[in-house]
Structure 1
Amino acid sequence: MSLPHLSSPVQIGPVRAKNRIMMAPMCTNFAAPDGTVTEQLLDFLEERARGGPGIILPGYAYIDDKASKAAMNQLSVSRDSLIPKLAKIPEVIHAHGVLTFLQIAHGGRRTSSRIMGHRPLAPSEVPMPGSTETPRTLTEEEIAQVIKSFGMAARRAQEAGFDGVELHGTHGYLISQFISPHTNQRRDLYGGDLSRRMNFALEVLQEVRSVVGPNFVIGFRLTGDEYLEDGVTSALAVEAAKILEEAGIHYISVSAGSGEPGLGASSSHPCYVPPGQLVHLAEKVQKAVKVPVAAVGSLADPETAEQVLAEGKASIVAVARGFIAEPHWARKALKNERSAIRTCIRCNECLGNIRKFREIRCSVNPACGREAKFQVTRSPEPKRVLIVGGGPAGMKAAILAAGRGLDVTLVEKTDRLGGQLLIAGRPSFKKEIRQYAEYLKLKVASSRVRVQLGVEATPEFVVQQNPDVVLVATGSVPAPVDFPGSEGENVFSADAVLADEKKAGEQTVVIGAGLVGCETALHLADLGKKVTLVTRRERGDLAPELPDASRAFLLDLLERYQVTVLERSDIVSVTGGQVVLSSSDGVHPAQRSVEADTVVIARGRNPVATLANELAAGRYQVMTIGDAAGGNKILEAVQQASTAVLNL
């Protein structure tokens, strides 16, 4: 399928991008603690510039050393001494014919004394929910200084060789805090109706323009909706966009979210939400203004991105997580190499790491942030590698081992490759997992890997293969349970029900509210079943494995699909259609019965590492990877497989 709109150039003020694909700005924590550009950040950006987008925004940079920094290892544009290293970013990006704009930002209340060493500053004393700190209200004199700092930051970006800057006016950072009635309760020049709340943004724009001149791009990232009762709405965003256009902005990128916990925590929608959920916000703005508008929000499917442009909903498509997972997303999309794109599974592990003050990592791309070190080079000596298990760890190991020129045999005891991906990908909201499984299978098929399906790898079989290395990726199985009735005909593991949803009756009780239990409950509710989810935890602790932003969406859907959650409860027994539960929630009796024709157990998993133990005394180099090694996430499986093979 050709992508004529995606591949066409676009004029943005004084510059022209070769296509309409923008790599959206994202925090990576790859900068040094003082905000300096590092080789790690340059390697990350250059690999994506090779991937062929028209524009790259390398991330959000803080503008001063007083109160604007919002992340531990955030990029900085706060000092002239940073310019020489900052200039390396445009250098590596321009080398591949790609434009680059630097997003400049002030954290406002979205920082903390842990990061800045003092209370945050904000338009008004409205704290972030969950924070123990109330921000201090900015004085008019301080506002004037912040505005000048934006201008100086833009001047440094210009001197460093960037093609433009983007003013960060969304996600609950300072500029958006002034625009939003939720966070701006001022009664001076900068508070009141929208025209007055826009004054700060307009003065920042005017200051930047006065410093950089007319031939330097100034864009604006705008909140399309804050998802708050008293916050920015789509109608308000349209009015703000008109004001910005009249003031001379060159383009507008429309995102959403306030940064507050819950559904407004992030615009990085997880797999539970269909892709393109923010496009309608960009469309409303694009219809109201003539400058190019960028749409964002899970648009890493090339056909979806093309459709957004073809229907005139936006002029540019911005992709962030898609470029983390697949650095060459743009090139592969435009060359119609859809099957070669490593799909972002929208698990938000990248975002979760940032919120833990860590560098981003990607579940499906182990090279993310390690581009220079992650080199698949030919092995200096020939080796026969036997990989047991065809799940994500086994397939990834096979692909990399073949790429190193090793003699690789992949053995899988079932009749299909995929392992737990086949189970995890069953729910309708796990489309990206299914795509990732197909991607891995195609990579295995195109590699020099001998695949043997339906083969049980016993110690005797391994001896016959005469390998030098054995990678055991035999996965895991549901942890056993033992209660009266646990062997009943209506009691199944979550694996069994996900593999064959016909096993579930109309009234189902799911025992265990980790990620698997919650997703199984949601899947069955989506099929129209009446579902009760039983957990020993408090309701707020459901699916603790998930990053906070993803969990908010999952919990919202469980409520929307009317899944009954029984917290601080546990199973006692099952007799026919009666499930006896114990309760310590202080509301229900200590024991009670719930009717159910099906009971689904989701109580953790046990590694299957028998083969590794049996081979430990052999002459082979034996390594265990993936679930068999105790991991329980795709990220861990892929990282372990990659590390094992690259160190052979």
Structure 2
Amino acid sequence: MQRKVRNGAGAFAMNGMFMTGVLRVKFVYFLGASLLVASPALAQGKKPPLQDAPVLCYEGGTDCDGDQAERLDPDNANSITVTGLWTRIADGGQSVSVISAADLAQVQGADLSRALERLPGVNFARNGGLGSASSLFVRGASSEQLLVMIDGVRMQDTASPSGGFDLGTLMAGGLGRVELLRGSNSMTWGSDAIGGVLAASTDTRSGLRAGLEYGAHDTVDANLGWGLSRSGHELGLTAGYTRTDGISAYAGGTEADPFRQWHLGGRGSLELGGSLKLVAAGRYADSKVDFDGYPAPAYSFADTPEYQITRQGSGRVGLEYQGSGLELSGGVALSDTRRAYYDPTYGSAPNFETAGRSVHADLKGRADLTDGVTLDFGSDADWSRFSTTFDPRQTTRTVGGHALLGYHGERLNLTAGARIDDHDRFGSHWTFGANGSFDLTGNLRLRASFGQGFKAPTLYQLYGYGGNATLKPEQSDAYDLGLEYAPGDGSARLGLTLFRRDSSNLIDYVWPSGYTNISRTRAQGVELEGRFKVTNRLSVRGAYTWLEATNRLTGKDLARRPRNALSLSYDWRTPLSDLALGADFRLAGDRFDDAGNFTPLDGYALVTLRASMPLGEHLELYGRVENVTDESYETSAGYGSYGRTAYAGIRVKW
């Protein structure tokens, strides 16, 4: 038996003494370039309460809580992504978007990317159908430069080449809200937050909720959730199962590549007395996805029987204190990701396995120094390890601390601070940041921010295949300036933001030498976003991003970042039994699939039509048609995407 795999340097025969080496190259490739498609080559007085933000929702539907809900006014929401404690978004100068459980229900389905793509400054790339390796680019930053947290747990996979989180393994079912901070924020979060912070949390709304959806390619998405909220305690439990026959991951293939996942999650709190609260959260997900060959044009690309199993476990336990003039939150979290790659051609045993684990301890606090002046502070420590079939276990330790001094007046808000991180291999590193906002009028707000980013090389980049122990940390300086208009009646919101991020010492794999610091990049652009309540029954929202993301050494565009991206959504609650009709439009411009800009990817336009109808107080029917025009497109060269598909479902709530 002989099987040949091509690469840029030549051909390797997969037999005899070469079998181990080729398998290593092959699965390392999938773990990096295919699993983390973000870098196919170089790509690089106003004191908020310590509680969850109000639910954002549209009128009508089983997920709207009536008069208690915030509508079309996300600036009144709190966010955890800014300082690590709940902070009112309008009191800061950073760009933060919130997706509520009602927003997720409105978009429908298990695919979280469809909700995230409605936000400004974001773009997705995926290696095939639902569940395939997925990356989220935020303002041109690569996916591994985005810190992803679920219920306060950092979800980075320390055994993947760039330490990123595969968003293809995160389904929308069971989530209560998703926040996205756009821009470098290592001052608060340390390493991995060069591009921004994405924080998802388990749904803890009171009552029992269940949903079942069926559609194209024999796709099933089932979810069950239960929540209890009483004085002194809160608990939310969720479970979900998603499966699909899928499409061919290879765009020219005929063999469908299926996906399935089941996941369990929970989050709760218990008041212990004396202003002290015990908090805990946990999640487990088991996923299996088939994939095809290698991405073109550098490798052969064809239908293959290969598949990957990913098991993710995470949890956190901590304490929160809220007293007079002082808030504290601390805890210990664990994140564990294990992947196994199988090729039935060579037997039933895994061909390649990885194991990554991170233990993270943190303490964050806020003190009222004087009327309107606050001090946010914190410290954290991270112990990480990784190993693979071919790489022995390696460990690393990082300890950090930060402080932010803030002034909060009637019209002016200012915050500035610094952070120091001590890495056991790279020594100490400082990062700085500042942001502020000023109410020009009652409805018009000016905001600005500056933040530095810092990302230490991953254990895999140091000691894995092609590792380089002399690598330097990646660094960035990010700026943005925004103007927002939001009348007090919540009828509209308009935002304009200018942004720029300069990055240096970016790490990439260069054949055959391995990982090295090779480049400086710049990403700059404009974001426009708006929400309008045209009538009591009709609402419109939209986001447009112009992005220029380039390698400053070569002048080439960074891979898979379109210059132009537009999303529009229309929602109308008809007089006919509150039947809700909606439409989503997504346009992405031309871009390149590779760092050398040799492989262009054409732009595309997608249309989705949605409908839902409540049947009484507890039941709702819904359905949608995605890619109505049956557009043929690719977000990653050589990988397939869905044509026209239809889905229908039912939701029940008590």
| task | Can you spot which of 1, 2 the value 53 was calculated from, given it is percent of Cα pairs over 24 Å apart, for residues 371-530 alone? | result | 2
| said: Using distance in nm of label points 7 Å out along Cα→Cβ at positions 131 and 563 for the comparison, can you identify which of 1, 2 gives the largest number? | reply: 2
| With mean count of other Cβ atoms within 10 Å over residues 187-194 derived as 13.2, matching label from 1, 2 | 1
| remark: distance in nm of label points 7 Å out along Cα→Cβ at positions 307 and 491, calculated, reads 5.6; among 1, 2 the input was structure 2
| remark: Computing helix-only ellipticity at 222 nm (-39500 (n - 2.57) for each DSSP H run of 4 or more, over all residues; to 500) for each of 1, 2, the value -1000 comes from structure 2
| query | Which one of 1, 2 has distance in nm of label points 7 Å out along Cα→Cβ at positions 339 and 603, as calculated from the coordinates, equal to 3.3? | reply | 2
| field | Source structure (of 1, 2) for mean count of other Cβ atoms within 10 Å over residues 323-330, computed value 15.4 | value | 2
| Answer label among 1, 2 for the case where distance in nm of label points 7 Å out along Cα→Cβ at positions 259 and 331, calculated from the coordinates, equals 3.6 | 1
| At a computed -0.37, -0.64, -0.96 (log10 I(q)/I(0) by the Debye sum over Cα atoms at q = 0.06, 0.08, 0.10 Å⁻¹), which of 1, 2 | 1
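None of the figures in this text is laboratory data; all of them are computed from the coordinates on show. Bear in mind the structure is a predicted one, so any value in this text is a computation, not a measurement. Cβ atoms are built from the backbone, for glycine too; each structure is taken alone.
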